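Every number in this text was worked out from the coordinates using simple rules, so none of it is lab data. Just so it is clear, the model here is predicted, and its values are computed rather than measured. Cβ atoms are built from the backbone, for glycine too; each structure is taken alone.
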Structure P
Amino acid sequence: MSPAKVYFTPVRTSMKRSLVARAGALLERAGLRDAVAEGDLVAVKLHFGEAGNTGFVHPVFVREVVQRVKAAGGKPFLTDANTLYRGERANAVDHIACALHNGFSYATVEAPIIIADGLDGRDAVEVPVDGKHFRSVRIGSAAMHADAMVVVTHVKGHEAAGFGGALKNVGMGLGCRSAKQRMHADFRPEVEAAKCRSCGRCVRWCPVDAIALGPDRVAVVDYALCYGCGECVAACPYGAIATQWKTTPEALQEKIVEHAAGALSGKQGKTVYLSFVTNVTPDCDCWHFSDASVVPDIGVLASDDIVAIDQAAYDLVKAAPGLPGTRGAELGEGEDKFTRITGVDGTHAMRYAETLGLGTREYELVTVE
């Protein structure tokens, strides 16, 4: 496979051009007009940020993406799937309220918000994949049914995966709530009797009838039937079936990549990526805060190759100096910031994605000012 082109515009401008306009121009260079046909429904995949977080991509940049998609003839909508943890985005009502609170209103961004996996995280499509861990994955239906996709990513560290780039944005981000459980652990549901209210939602939602209410009106799991889909975690409104997080960093990254493969299925040539290597926080935007950026703001990347754009972002952060007073303070140019800070080698996902044919780690960085 020949090297992929990754287009880059630095934060610094010698021509007094807005970074917003330059980011939009990068999308054009990366093939937006080839990816979007007249009348296409276009999913703009982004992270709306948790309440209190400030690391997410600012709505002014997302509006530029929306305007470029419309100019190409597409009909854009903003999307993300509901979260597994019970924060501000675990259902569509709270998720949209959080997005609006963080500035993603129609008035500011000029596109509607459609939560990918619906009201309660169950609106998903089973997509076949040929992976090490899964033969099929469940992806939010709005993203799957869209004709094209623009993936807008805030590059950052991640405490479990090591690195949060486009692969994680697509894979973890578009997996429905039960899919997120399957990514985070080899799941075996355990019911906490004191929290069970006998509502029966888990019984109704279980796709293989592996759950029943026992004589004491507490949910009981038949492990001979259960196959670890995680739907019961998404179903329970009382947290009686706990989320499980036990896995290895390598397995987590591989599962994320397999879900990314599912989300991108059928969208060959119909997806472009825009990654912001700015405000590079050490933690995920799912937190209710944002720590200081570990390196200076670097710039924006665009590509039609999800692996190449992640590798380029990783390399740019590695090459940058750590900022004094931050968790990157002692890390100089050429040191692997993400691995040193998180203790996890986040490049495993890129290597695995390459073996699945999602793209190439070899790239040509084309600077556009």
Structure Q
Amino acid sequence: MRIFVTGTRGIPGIPGGIEKHCEELFPRIAAKGHEVMLCTRDFYVVHKTEQWRGVKLIHCYAPHKKSFEAIVHTFLALLKASEYEPDIVHIHGIGPSLLAPVARLLGYRVVVTNHGPDYDRGKWGMGAKIILRLGEKLGGSFANEVIVISSVIARIIKGRCHREANLIYNGVPSPLVNQAHDFLDQMGVKEKKYILAVARFVPEKGLHDLIEAFLSLNTPFKLVIAGDADHETDYSRKLRHMASADPRIILSGYITGEPLNQVYSQARIFVLPSYHEGLPIALLEAMSYGLPVLVSDIPANKEVDLPNDRYFRRGDVQDLREKLSALLEKDLSAIEREKLRQQTEEKYNWDNIAERTIDVYRKASKTKESRGSLTSNVLVGSGNNIKRRE
């Protein structure tokens, strides 16, 4: 099959949950003999190449403005897709899914992956939230097949779009634990002597709660926050100001590859204080290292089966502080760490996820063209250059 992918900023090494998802998934699909073309947003790609691990990269313009970036890029990507005659157009995210009806009218078989209700994120105003809800509705109604990454999202699609979705969890690769410490030395932290958070500087990640809780802890441990802002905002500036109040707090910026492997391998505990998630890849990554975790009790985090003492009440800084303080006093046994690693390897295996995604493509290829009241014979083109897609 020929698969055209849009809705992502791009790959490889570009921050974001959807980007990480695509970076792991599509090379595996390409390795199984399918032709994958992924459309990037050109200003995110520092080193432009035509191909990465078997995936053809198509660099396409997008405005560097968060309100219009995704929708404009997706529209241009769909126009670009006609040059490649894909069997499947795969759209990621509910914002880009706003254009699922357009993709269908252009004659494509469409698969949408809903990564979560982005309208719950604090960075969006009322107008954007309405548009995102509409994107969720249109993507869920007009796509030939819908993939969701958690049962929470599956229930949303069932309720709003009156259809069953394909539940395929996010995945995580099995890492090699890294005992090197050169990057840790650069940051001024020591093995097992720091708390780790990996997140973008946006309100829904709850980093302000973590910093506030940490500031009130009398502890020799440091706090490393691996992340940054895609677009500088009042919130990201607020986080930097809060962090500057205590030299124990280290903002590493976005890190990938070897540095990220080091900080995961040698942290004492991983904390994710989110208000909203789809199914957090950063949490799965931490678990894959056998790393003790402490996360907010939102539905997406609760879907990952953790002991009760690993959850704190969302937005409750006092509860976060108390749970964090208690967990810093004890460490996981080797048996407990191995159990975490096995749990992620069995349930969140990318090779299995790739196979199941290909199965969804096959279903979409066979789906009768009744979804969303669109007909099977859609004419595209103009003048005498008209092409019928079946």
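The table below lists the values:
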| read-out | value |
| --- | --- |
| Given 32 for percent of Cα pairs over 26 Å apart, for residues 76-267 alone, calculated: source structure among P, Q | P |
| Top of P, Q by distance in nm of label points 7 Å out along Cα→Cβ at positions 44 and 284, largest first | P |
| Source structure (of P, Q) for distance in nm of label points 7 Å out along Cα→Cβ at positions 60 and 204, computed value 2.3 | Q |
| When relative contact order in percent (Cα under 8 Å, 6 or more apart) is computed for each of P, Q, the largest belongs to | P |
| Source structure (of P, Q) for FRET efficiency 1/(1 + (r/R0)^6) of positions 100 and 236 (r between Cβ atoms, R0 = 30 Å, to 0.05), computed value 0.45 | Q |
| Comparison of P, Q - label where Kirkwood radius over Cα pairs in Å, for residues 52-91 alone is highest | P |
| With helix-only ellipticity at 222 nm (-39500 (n - 2.57) for each DSSP H run of 4 or more, over all residues; to 500) derived as -9000, matching label from P, Q | P |
| Among P, Q, structure where P(r) over Cα pairs in 20 Å bins from 0, in percent as derived comes to 28, 56, 15, 1 | Q |
| Computed 3.1 for distance in nm of label points 7 Å out along Cα→Cβ at positions 84 and 164 - originating structure among P, Q | Q |
| Among P, Q, structure where mean count of other Cβ atoms within 10 Å over residues 228-235 as derived comes to 24.0 | P |
